[in-house]
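The following blocks contain the structures, represented as structure tokens.
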Structure 1
Amino acid sequence: MSVGASAYRFESELARLSPRQRRERGVFYTPWELAVAIVAQVDARLKTDFNLPLGLADSATYRSLGTNAPSIASYQDPDQPAIRILEPSAGSGVFLVALLRQMYQNLSEDHLRSNRSKALRKKTWQRFVEEDLPKRLHAIELLPESVPAARETIGQFFKSTGLSAAHSKFVSLCVGNALEPDVHARLGDSATVIVGNPPYSAASTNRGQWIRDLLRGTIEDQSVYRSYFEADGQPLNERKLWLHDDYVKFLRVSQWHLERSGFGVIGLVTNHGFLDNVTFRGLRSQLADQFDRIDLLDLNGNAKKRGTASRLSRDESVFDIGQGVAISILCQTGRSTEKIFRHGQLWGPREGKLESLSNTPWEQLTPELLTPAPPHYFLAPRQLDVSHEYDQGISITELIPQSTSTIVTARDSIVVDTDPEVLLTRIAEFRDRSISDDELRARYFPRPRSSKYPAGDTRGWKLSAARESLRSDPNWKSRIVPCAYRPFDRRWIYWSAEMIDWPRGKVMQAMQQPDALALIVRRQMPPDRPCNFFLAADALTVDGILRSDNRGNETLLPITIAGQENLNRALLPKHLASVNVREIFAYLYALFHSSEFRAHFAESLRIEYPRVFFPEDTSTFQKLSRLGEALLTVHLATSDPPDKNLAAPTRPIAAGHPKWSDGLVWIDRQTPLAEVDSETWLFHVGSHQVLRKWLKDRRGKELSAEDVANYLGVVSVVGKTQDLIQQIDATMKKLGGLHRALGISQVCGS
């Protein structure tokens, strides 16, 4: 049987009537096939690993488990059922019905093996529902409006088994927040089985002290549980941790139940980011430590990830979301056993994934064995040989020790512009007392970020206060300075603390010096994209220069700060100890633009800061440094500017443009702007397709002759960059390839 339409009716109504509430609460209900697959695996683990023949329906108590019993907490009643099930985000009851279906199936199969009559089977089932179920199956749901749908769905299932819909009352369904302690206290003893589909809400509104403490392993000021902020007993020492997502908190609560009960199984479908995101290594280390067996099936479906040639080009999520998801089956036996970690993944259309879940044996879906190891404890396959090679290098943040994140203005459209006069006029409006706050809000902040504040305001920035600061600044006209905004796209920024949320302090201030030069890198690079997230800058640098989304900042590493070189010379090989810092920087720039370096170390570049390898001889260093210097000269526009005596187009860049066709870049259907080959048109720096991005950001604007000249200059920069990358690659090949040229010890198998 499957669930009826009532199971998905509430979600559909919420999506239609209150889409914002749906997004904020992360209400995306589980496909039936997915819930069945998770429940089946949890049931299989109970039968196999705990020797419970009836699985989820088994009536064993802690006492009756005998030699299979784990060491239980002192507060557990040994005569209570050992299998206590919790669904912490019940929704409209899809997982609850899957659980009930599995219990019914287990009991029915047991009766059939014993050759009992149909009447006796029904009587046993009814007694189980009425007497055992209230003590063993509990669910929590935050939204009271979804509870009637859950009751209806459960009632329909009971009717299909010969009972009445009224039997749904025997399922304990509690309205409350599973991320708060009160609801768990009401449920009594800790659960030993937790299944469900936690909300998909990265911007969590669940910020209570209890769950915040639990993430750090403390309850009532006692550090007695595992902390997601530690790995191997040491703090993570991260500037930013992505542990605020609701799914992380639900996973932590689930793990907490098993920490208290001493054994059990967790079966969840969640965001798949925790599998290999480096900032989740504390979470992964705690899972690897606690559980004897972990089975992970990555269902992918992340709209921000691109498949490779070996995968289907169309990869869909099993939910109506852009986030990829994974199934986690976590088993804690409470006994000392050999740990087993398995992994698999599915790609392609949603229908194909759900069909595989229904028809493919689990062992075939998760064929790869994992060995999570420090420091990252990845729960996804890794190329360990290449990783060991990469570890031979020097982290760029150790070689260039002082760094900062790039500038986050929080209001680029206000404080950044391609035209300094337009920017100055806009700032003048903010100073103008004849223009009210409401007028400015309507003009510049049409979509409020949060219902907590007036449009444009944030926790740390208030429009009225900022305007007063601008009015009291006698030097306000001198605050407009150049900035590096996007690849080869220099703009103007209003450089004032009153208008910029995160100006970044003295390290960024170094970028206003005449000899400023910095390398821009990322701590992590997106999967399934080329590792081309490198650039140089000689001006204030704004966040988004390599990737304009909210997934981490770029890191800026200046070569000098306050006249002092920013270089740890102790890490240089002896034959380079006295080399000028600019030559070192140029060498790094060539190295990071090497196609072989980017491809060979791609897996490592996607999870941590780039590492540096120095050649064993000065000649190799000089060859690459000269090429890096040539690349810097091109990227920092120190070459002669293009001819500005050009005719400007008479039309603005049209909607849906620019486009490339037949070797030409078009700004509308009738107007070509530049002659460009396809490889140059498709050239990327970071996530930005450079020639398209430059024009897209000026969509709707009529280009001036100077704009056209600047764009043709960008075309020239891209072309020269491609040529120099080819020269770097050719030089590396002549030197014997990456390993020989740079003295990298090749690990067997890489």
Structure 2
Amino acid sequence: MSTLKIFYINRHSTETKTHRCPSLVSLLSSSTTRNGVKGLSELGLKALPKQYIQPFEERMCMTNIVPQGSIPIIDMSNWEDPKVAKSICDAATEWGFFQIVNHDVPIEVLENVKDATYNFFRLPAEVKNKYSKEHSYSNNVRFGTSFTPQAEKALEWKDYLSLFYVSEEEASALWPSVCREQVLDYMKKSEVVIKQLLQVLMKGLNVNEVDEAKESLLMGSMRTNLNYYPKCPNPELTVGVGRHSDVSTLTILLQDEIGGLFVRGNEGDDWIHVPPIKGSLVINVGDALQIMSNGRYRSVEHRVVANGSKNRISVPIFVNPRPVDMIEPLLELVANGEKPIYKQVLYSDYAFRQTRLVHAAPLPSLVSLLSSSTNTTLLSFNSNLHKPMAPTLADPFNDSSALINFVINQGNGVKGLSELGLKALPKQYIQPLEERMCMTSIVPQGSIPIIDMSNWEDPNVAKSICDAASEWGFFQIVNHDVPVEVLENVKDATYNFFRLPAEVKNKYSKEHSSSNNVRFGTSFTPQAEKALEWKDYLSLFYVSEEEASALWPSVCRQQVLDYMKKSEVVIKQLLQVLMKGLNVNEIDAAKESLLMGSMRTNLNYYPKCPNPELTVGVGRHSDVSTLTILLQDEIGGLFVRGNKGDDWIHVPPIKGSLVINVGDALQIMSNGRYRSVEHRVVANGSKNRISVPIFVNPRPADMIGPLPELVANGEKPIYKQVLYSDYVKHFFRKAHDGKKTVEFAEL
């Protein structure tokens, strides 16, 4: 055993050789406590101890992360609704993971158990060590580190306290007092949600009654872990938790705001980040439910990355059968003639076998009906996949004039290029290296705020909106006043427009449109760009319903008008809140006209792309609007500049949500208090994507500058007065170039 292992496993180390980790010699020779990786982290090590360096194939490869991937997010406020029930069952079938919001566990319960977790891990090492395997009064209470240190060739960067629930009496006697009440409350309140989920999932298997015996089989025992992932030197070389699936029926996971959980995607070798959402719980199917559902519900591999700058916690509840239960496909399924694919197995044998293995080890399944089978939830990791191949240029378009003629003049757009089945990206779309998305710049655990608008006048909600506009410049809103059918209709209408023949769409191009207010185009400003962007669009500037009825394409006209009309309510709510945040308490007709005197909606189409890593959907830019209201589809691909300067944060699609961002005009009018932030869109190699932004703008003839109310209070203006139409012309006469447009208005 290495010296490092002795540092946190053995209680006495004075007789141990220490030449393997010389920097720890003095500490180890006097150590009488179990320090865990928290102790290592607090030593301020500059490099990761070799015992934690994972084999290359077990480290998280950033090129395998799906930046636009997202597990389902399900609103539980009306959990018995058949549509909600179907969403739960579909998520358990297709993903094995989903997040729930608006559930019955109070947010203060969640916050309390997070605080209690930190409080436990702040205890001195000698106090925590009383709960270690060697010293705990009971196997039901266990403080430990990594997963199975005695079996692992490379250790995991995690400490934990495991609490197996038997009774309140035992918990009162044995669990640490610093976290006992909070964990019990968390488990008790979560039990309501667990029963709701199991009721829905059983109905999805046509098991319509969960009697006492069935309930005992599904949730006869429970265990809660308090997990602590301290900040780590060289986090890219190790893992917080290695690849594994849970042995539970269900796992209920509370994340903190740091994040770091990744789930195996449906493509086999891709990984999807599960962004933290305040107040949400992450639900995943465990092996026991996969077995009992005869494979209908999926227990999926997941893992946790280490973090180089922040400590992270998580608190999972593992909902299990009892150790003495036999698990197998439910009798109701087999009785209907369904062929079982798993055999009967004693649950304690199944769970015990997992604790003897290393995460990511090739595990022969105990439950496979055929003894030669292997556990399909533990997929082998092929490190040769996703290595970029050197692209070859597409011969048909080596001549730029031929490409411009096909894409622009004939109206085929990049959709036409994509449908040619090109094997490589035309050279005209290959971006300079510095403009391509570098996966190492993505913050996997980053997330913009998500704000519930159901009570938008509440001071706490208003503060969240203003804080998001000040700190992030971007946020998502849920439970707003735009009906989901309106959103779905405008997405369908977008696809319908882009399905039109090229010659029909081309009637709305710059050369052929009867009005500048209706424009079909491609890229951003092709005449000014050195490298083109992989996007087509239809831009619709709203003047009046009469003009829209006369000029907008009939295939999408009514849906876009309805989307704009319904969104106007939300826009006014947001602007009212944001103005109050600037102590502008009244929005009169003149102020409203300045803030939202004109509107434009784009229908954006991003077709699938050969060599997506070489180009962009939309380059780095900030919007020139007051606000932008963005509807995403389920594919995703929008990235926002983070607060560190060179990092990028993915904005995951949430069904029914709208993405809100501050534009340059509002940054200028707020005198820099609200931030207009750079963002970009990546291309996608396998799927077509759409988005529908509404740009809420001043009128072209308006002068924009810091609001008089701010300057009148003695605030020094940092922007000058500029004619809005001049500002917009400056933006459109050049290629996307990050935040440089706002310099046009600086003093």
Structure 3
Amino acid sequence: MLIVVNSIIERLNEDLEVVEMLRILWIDDERKHVVVINIDDHRNMLYPYFIRYEEIMREIQEKKSRLTELETDMRLLSPDEKYLEKYKDNRERRWNLIKDIVLREPEIYVSESRGKLIHEVHLSSGKSKKVIRDYLKKYWFYGKSKNGLLDNYFDCGVPGKQRVYKQKPGPLSTNRTMVTEADIEIFKSAIKVFHIRKGMNITTTHERMCETFYKRGFYRKYGVKVPIVDPDKSPSLRQFRYWYKTNSSPFSRYSNKRGKRRANMDVRAMMGNASEKAICVGAVFEVDATRADIILVSFDRKTILGKPTVYVVIDVFSRLVVGYHVSLAPESWFEAMVAVEHAATNKVENCARYGIPIHEEDWPCQYLPQNLVGDRGELKSQLSERFVNLNVDVLNAPSYRGDLKPFVESNFHITNETIRQLLSGSTEAKQLVRGDYNPARDSAWTIEEFNRFLIVYFLTYNKSALSKDYIPTKEMFTDQVELTPLKVWNWDKGVRLLHEKSRKELRYNLLPRQEAKVTRFGIEFRGLTYTCDVGIREGWFEGNGNGIDGRTKIEISYDPRNCSSIFLKHKNDLLSCLLTGRSKEFDGLHFDEVAKIMEYRDSQIKEQEKLEKQPRAELHAFTKVLDETAKEKTKAATKDRSFYSRNQNKREVRSADSKTWGAMGAMTNISQATDRSNNVTKPSAENVVVFLTTNEKDEITYVNNSDIQSLFSRKSLEVR
């Protein structure tokens, strides 16, 4: 083990605790004597002394001492340029004072010769011997470093230690109140109650604290009790503000004022990188929604609809917009899944549907990622477990933390800025005040036209230059990749984590599911009936509805935007079931429209069931009178005839009556009244039930319940 100049030796006691730290200052050529200096306390520096080299080596071998590394004071020995520039002259002046004697080793370490050398410097410079001795000690203490002679102001003021004052520090003032431990507890309570919970600023918090905790009584004014604040015993606003600033971090102060969510977004330390998980194309997709800064109109352009919701799916590594969805519906799981489905399907077919022909290389994304980052709102649902079936991990960002999805959020900013610059009816996301021009007056775009604009815009965005915040990889620099989202995507596409799923798999896992019932009319779902060729061929709907393998309750997938078909998972296939003939009139409608129609039907039936009671009462009354009259006439006509005789000549009489009834109802009958009507016995006026017309029903005023009861009582007595 080799000992050299500036080696650090720790001396240990029996418990292996460090009792002394020594620095080697000088070793003779024969390695017999060594000069060391104690470096335990920089405030009490001692003179160096001699020790035998063999003694040090023996202590090290006996484990009574050990070599170690000392963390040097980098602030002093390797200062920054600004500090060195400020105190360099003092260092040079001190060095010039001792540089001639410190090099005279080992004489400078011997007490007698050191005194003579110091005396010579004292006579030549006029400096006191104490100052010269202090410079020497400092030079040796810091390892014979010239920078050890710099002014050491780094530990001035005892930072990190709480001072105990017997009187108020600072200049004289009218307020001589000292802050005690009791005051500090009151400060904490005031911050918690008034500043954090009630949202008051520091000035108001101090006022309320003094009124609550430093009052000496009350007086009445305006009919209320007013606290009397004692200014001589209450801390000043400056003391309160100083304590709060000293005992809290900038993050906690911002959090207390605006909330932890805002503090995490605005002032937290940003040590990480939002794209660190995006090691390649397809590693991470971000999906999020925003309200576009444009006001749309209806398809007939007569009604102003408001702002649409735009979902965007973006690849973090390349910044390519891989999918989108625009809707007039609010944010939901289904709307987000439509955007994800668009990201994982062929863009040529989708764009052709809206009359915009493109080539595969213009928008080459039809894949799923390894990770999908979204909001807790849409992706926190239990339905997100379905992504396991698609080999996609869902990463939920906390609420109100758009900073954790920075790339899709920045895309929203760029998209809305472009919309405001180019489209009529665009507006900023701010509250209109009186006198502002309402941009809805210029609204002219339908959602279909806006969708076509978004297609062309995203195609243009994918070919635009990346932002200056984008950091290319070494491989991209080697291959000289053009820094546009599309070029970066094509450069890295298919290399690692992208994977593809069929459209049927996407539909089954992304669309909502509900229970349906198999009946003889078809698969009943939300009041509609559906059928498919497989069901007809296998006899699902025969009898009372045999069902699928004996099951009449089945689970189906559906697109809420169109009721024309539903999807049924059967064995290894996803069947498309179409509307049957009895539900064909609903073809092409939204399920919400169907629900409104069904709701209208049910409400109308209930209403008409209430209104039909009076017409049925009229029917019952009329039938009762006819029935009684018919029974009386029949009884009188068959008084002397048996039941057997009444069944005689049935055929001849039936034929004759048929001819008579036919002649009475014939189209050529021009008689004003039949002879048969003259033979009808007219009932008395009191037995006639008068039926009211529609107008009379509207004009009549119904009697109250007591009048109705008395009327029925009188009629009952007359019948008896």
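All of the numbers you see were taken from the coordinates with simple rules; none came from a lab. Just so it is clear, the model here is predicted, and its values are computed rather than measured. Cβ atoms are built from the backbone, for glycine too; each structure is taken alone.
Of note:
- Structure (1, 2, 3) behind the derived value 64 of percent of Cα pairs over 46 Å apart: 3
- Identity of the structure behind 0.00 (criterion: FRET efficiency 1/(1 + (r/R0)^6) of positions 105 and 321 (r between Cβ atoms, R0 = 25 Å, to 0.05), calculated), options 1, 2, 3: 3
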